[in-house]
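Coordinate-derived values only; no laboratory data. These numbers come from a predicted model, not from an experiment. Cβ atoms are built from the backbone, for glycine too; each structure is taken alone.
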Structure I
């Protein structure tokens, strides 16, 4: 596919890298010559310095031959106009990153279709929702929803004293047979492992467990993690993500929520908007202020400023002061892999939300969702089995799936259950598959209809 990416910032760079790795014909447009230079030096893509809303620039990018345009600049208006032009020029799929919810609200006069936009992505909203989930599930390093929230994938770190450390997965499953769950993946150092029953959990492993949401508390305890409610929460940064987190927690009873914002005017405005939230004006680097405002007594600390170094440092300081759960907004590829190894509980990235949505569009109509996780090579897909597909011919134990792929759960006629060797997937069923990127094309073929 020929895909034009408007915007060469962190999100645009990550999208272009993902698409070029999948061997798409990618063109990146941005007015920032330095950003374009970085893309040109590091990625095998065509680059253009120019305005993505200019018809001349789009023509130079080959807009009439493009299959998709993805606009991910920091400016909503630029993204919307670029998609409008692409739609008028016959591009079949347009995707826009939009921060404002003005055109996606149910009561809005104008709809996304009026702008020729096929998909609107709100990375800030997605990141805020992920932060909220992570704070509520104190032991989790990652958490993702599947099957419209009826299944969850939770990441957990194996501590030295964890009761499951040193045990085989098949033995763990046998000891807890009354609970349906599946360990879908293990991150061990720089390795990603798609495990079998004979694999053993080790100290320091990050494991990813798929189960019904009601079992997640039990699974946390099984892994040696204590679940506690986070009733006292401090948020650093009045960004869109910070406001989203504060809004959700501020609506809950028995919650003490404090938000620290360095800009005085912004802080005053947020104090009027956010109900049941104490907004404090102060610098992100003013540790004395944070301590004075009770940082050490907080159950959770969330750092979501635009300064990633501040997010990382303040989270580590919060951890040092005894805060149980720390979550930082990070995007740089150099920070995310090391974040947990240096003491951070969880990291959230806006650009991952964009990658997930774009992956789903590229994968086609039978793929309902695609998820990626920080520092993990594997992808998780929610995929539908088509009539006469290879996967629907026999029970799973009689089929030879390639190594590097694991079917974790199946949604059949509205019921969700963890897959076993006896599971027989039928047409119309949706499966949650954990697979290495090199196996994704084969997985799609196995779920596709045979001609």
Structure II
């Protein structure tokens, strides 16, 4: 199958009735710390049959559990990486789903095995997965550089979808943007951005919300810690003169808990709650005000919304390492007090061991609470879900952890099954079939199958 985009023709590959186009440019090769530009035109037909380069990123993982199905296999260097992957059963007039991957604004890629779009395409949608700038390149505001570069990439991709969806059998007037973790937080930010108005019709927020954003002042205070590790002045031009790999190493060092400094906002809360440093920033043309406040005031009211989280998100970070068992009362209190002014009250409301209570509190602060609040703030039609199926990995202790819903949503359980895999052995395919049907029904009609006033739908 060939498709004609605004920049030129592309040739994909077909397998089992689904056409796949990989590495299709939605923007020009990026200039570091500048906003994306439209892709240059090409002559002839461009092959889109294999993965291209992805965004610069560190190697990420958690010992004891294979996260490559949702994080991918690391950085594939190359300049032309502002691209999308497209899966389509052939149209015309199919609803379009645009996926923003997670990875703490540091890592991840749309080509990770769990994000294969075959099952979603077979369910009757066109899936578009986006590569966007990460880390320092995408989310650290530096003097002389653009702000919120990663969000600007996502906006450029959404504009590309409006202009090119029909070439792949999609309906450009029926676009759902969805994301998980940092991708979900990006969706929440876009819902509150004036620059995103009219670019999508529905939104799905998986394990996120509109609250993981930072002030320019806090990030401008962090930036010199990064440039000190890099050994340059705190200036976009100076960082641009150093190799990207050096910037990745310097950011890893600057983010260490003992070096990152105080990331709390004036209300005493660190919106990353110790899990991550980088995030979208408030105070520019992309996010003039905090997105949750903008949503509460009516931003995105025309967009249908579905949002939810997993029951035991933080288990992913605390169970494989053994921290959930090793954490003492004093350690739990100190870790939470460093990011929230009401640590004692919050820990006192949870039950179980110190580690279990800490996991529950941060799960609520970072994932469950924001998902509830974005639906409550939304002026349009909003629906909630909860994911509770518990992985059998680590003797069943991994539970309904962060990221576990992804292979169910994409219908890719084979990629995440096995003794060391996120979903453990023999996860239920019937639940995957159910979630694929719900997600694609919402993309098609804006109705997931339950009403806004029905309370959250439970999966698992």
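Structures compared: I, II; top value of mean count of other Cβ atoms within 10 Å over residues 12-19, i.e. the largest, recorded for I.
I have 22.0 for Kirkwood radius over Cα pairs in Å, calculated from one of the structures I, II. Which structure is it? The value was obtained from structure II.
Can you say which of I, II returns 0.45 when FRET efficiency 1/(1 + (r/R0)^6) of positions 252 and 332 (r between Cβ atoms, R0 = 25 Å, to 0.05) is computed? Write out the running numbers ahead of the final one.
Working: I: 0.20; II: 0.45.
Here the read-out was taken from II.
Source structure of the calculated read-out (FRET efficiency 1/(1 + (r/R0)^6) of positions 188 and 276 (r between Cβ atoms, R0 = 41 Å, to 0.05), 1.00) within I, II: II.
By the measure mean count of other Cβ atoms within 10 Å over residues 124-131, tell me the structure among I, II with the highest figure. Looking at the calculated values, the largest one is II.
Which of I, II yields 15 for relative contact order in percent (Cα under 8 Å, 6 or more apart), as computed? Walk me through the numbers before you get to the answer.
Details: I: 11; II: 15.
Only structure II yields this read-out.
One of I, II was used to compute mean count of other Cβ atoms within 10 Å over residues 236-243, and the answer was 16.0. Which one was it?
II
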